[in-house]
1. Comparing Rg/Rh (Cα atoms, Kirkwood Rh) across 1, 2, 3, which is largest?
2. Work out the source of -15500 here, i.e. which of 1, 2, 3 gives that when helix-only ellipticity at 222 nm (-39500 (n - 2.57) for each DSSP H run of 4 or more, over all residues; to 500) is computed.
3. To test your reading of the models, identify which of 1, 2, 3 gives 4.5 for distance in nm of label points 7 Å out along Cα→Cβ at positions 102 and 126 when calculated.
4. Where does the value 28 come from, among 1, 2, 3, when relative contact order in percent (Cα under 8 Å, 6 or more apart) is the thing being computed?
Structure 1
Amino acid sequence: MQVDQKILIIDDEKSNLKILSETFKGEVEVILAKDGLQGINRARELQPDLILLDVIMPDMDGFQVIGLLKSDARTSKIPVIFVTGELEVKKEERGLELGACDYIQKPFHVAVLKARVRLHLRMARQTALLEQLANIDPLTSIANRRLYDEVFNTEWRAAIRDETLFSLAIIDIDNFKQYNDYYGHASGDMVLEKVARAISASLMRPRDFVARFGGEEFVVLLPDTTIEGAMEVMQACCKAIADLQIPHEYATYFDHLSVSIGGNSYFPDSESCQKSLFNTADEMLYKAKSSGKNRVVWQEMSK
């Protein structure tokens, strides 16, 4: 087991929490939850690598807890092991059908429990590495279009649920074709890397997200952000890239590389079209390009 991995233990019995906590102490980070609701909240907030879940608990039993965990995009991929004194085969079958990856009966043998937990943590690490490779743009090392689609859908649903403002920005490198033609594609690739790093460094909040959308275009998601806040972040991105002072012989208005940014903020609801958010941001990008480049143009859409 790796010390940088986390296990969440959900059990209403203090003695069980103590025993399990001591079992894994020093080997992984252990997070404790005394009931189902607290466990769900901690799983969403702390994103453990594995959950050990008791079946019999008051208010919300283990079957209800795993049902809620698996129905939430934030926790659906976290593997869950039931640790319980229940001996009925039908209940074990039910737990596995609900998505549990294993079912360990109490009283358990510590060595066996450790071995099985170690196996599932190793599998979780391998799965995470494979998903990371599938979701990362190999040139810029930021998220690719595939991960963007997943994050967009998750944040869109969250904005509808929480009735919060959802902001999206499209960033395009100005005169990038001319840059590639004059300096060569190897230099163009280096520019894409530098721009991606500058954008990432300008995003300060955990949920702010950037992906390479294609070619020289990037897309940024700013969930639950005011229009003023979103524009401030994007203006910081624009300045950070200009401050790189990358020479560009064929820039239209400047002697260095720059970007244009178009953005849109929207209160989505169940009737909203996701494409409209992106399309309006794309229209604002066109306005930024046609009005001088190296700038941010934003449009608010009312609910």
Structure 2
Amino acid sequence: MSIAVIIGVHDGVVLAADSASTLTLGGAPQPMPDGEQAIGILNVYDNANKIFNLCKGKSLGCITFGSGSVGNASISTLLKDLRAKLTAQELGFDPDSYTIRQVAEILGSFVADECKKVTDDALRHSINIGFLLGGYSSGEALGESWSVEIRGGVAAAPAELRKKHEPGISWGGMGEVLSRIVLGYSPALFQVLSKTGRGPQGPVSPEHLTKTLGPALAPLQAQIVFAPMPIQDAIDLAEFLVYSAVMYSRFTPGAQTVGGMVEIAAITKHEGFKWIARKHYYDKKINREAIHVIHD
């Protein structure tokens, strides 16, 4: 499981994620209403890579969450394969003229094509992956935030998370504690209320409660992101949110499925994609060629 956070302000876009990867029996674990995890966890690894620069030298980045592999291929390796193709100007990608929406469509199509290669129907239908994309379209002055979902091995249409001029926070994965911090209530609230309340026609569905009560709960939302926020403060906020999710997972019952190092990248108009915090499986001191690699 994972936590992935994307924050957009006027100065740029910040991507942050944990590093945990969960190995399970019979497919990926599912979040339960009480916040616990379904049984079947074999192991939790703390060194997964979830943030990627999608094209060398370009202001394009994404975070992945959900299923950590397609068949035997890790999402990390697949996204690096995609990066190589985009950098080589394949898949209809023009590095001098592109939009974030176009990149999101290419990403969804590429991963969906990889899912089609999985011959086991049950395994293919269990693939559910989310992506949060951030960056700048060619010639644009403001950053953008988009999402792409792979559901049952099939790509959904990309969704714009907010208009370019609107600041905000979005997240994916195990967002229980982020919902409590930012929205002011647990995402399980409406399900709990549906079990205890009844309307004239009988039990009230969680969907109905979300529609009717959701707007009334809007004043609970924490106002913590503003357009003029400096990029460093957006970075600090992203780190705080991911770290909070890590600590929440650590101290709640069950395996710690959100954890490991917090990785962060920032994308700005003039500096492009920059790593703020990241891990390496190798020591750069004894791999001198790594010093010359930009945005690996």
Structure 3
Amino acid sequence: MVRPLQIGSVAVIPVNGKPNAVATAIEAGAYLQERGITVLDESALNDGAIADLLIVLGGDGSILRSARRYPGMPILGVNFGRVGFLAVVERADWRRAIDRVLAGDCIVRDEPTVGVSLIRSDRGEPQSLGWIMNDVVVRTRGPMLHTEVYLANKFVNVYPGDGLIVATALGSSAYNMAAGGPILLDGLAALSLTPICCHSPLKVSLVVPVTAAIDLVIAQGSEGILWLDGMETSPLQVGDTVEIRNSSHRVQLVTFSETTYLDAFASKFEYQIRRGWRPSRNLPR
């Protein structure tokens, strides 16, 4: 979903521990105030203030944390991390990006999320763990886990190995890609299920609709751990079930018309077109 953005107030959030991000946050705040924009900081947000836009100076982790901490507020990411796949603006371009957003020359995308619940083996009631944007990871702490996968309460298979990744399209270029899973292109309403170091001939990923009801059951093995969007969340024991369901919550990310998913993927991961190859079609620039 794409919609216009009206800006009256902006919160500038620098990543902790990076002096250059903090310095840029001060500059950006002054730059916005010169243009008549009310500038907020995190303390104001924590006290209940609402911003029309969050400018997050950091990497993907900072953007994910801000999206979870301040739901419903559009986010413009400025890359002060390493890859920064969600941060569409490089640090040298922050002034130009702000000017474009204030002029309405931007796009606000509503990105889907996935809800996660945990059912302990000794309890019947699911415990909600909130929603994620990138991935749900079940991973062993020691010897291999046997993780069973159920779709719509139907048994699919058991995956013996180091664990399993369930990634959204937005998160498919993270741990999922590193583990050999597929890249799900922007706009594809799907999830990728990718085994990690599976001790079985069945090593291929599954791609399922984002609306699929997915259950991951720890059927055998030693202690595991549940990671949500790159954060260690809960220990897992045999008999525990991780429930993954489509969520109505959406995260609003600000981007620009020329910043397509494929362009971002190519630039962040140096995805090169075959040397010397000329496309047979004359494509518009």
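Every read-out reported here was derived from the displayed coordinates using simple, explicitly stated rules and does not represent laboratory data. This structure is a prediction, so every number in the text was calculated from the model and none was measured. Cβ atoms are built from the backbone, for glycine too; each structure is taken alone.
1. That would be structure 1.
2. Numbers: 1: -15500; 2: -7500; 3: -5000.
It must be structure 1, since only it matches.
3. Going label by label, the one that fits is 3.
4. Working: 1: 14; 2: 28; 3: 18.
This figure was derived from 2.
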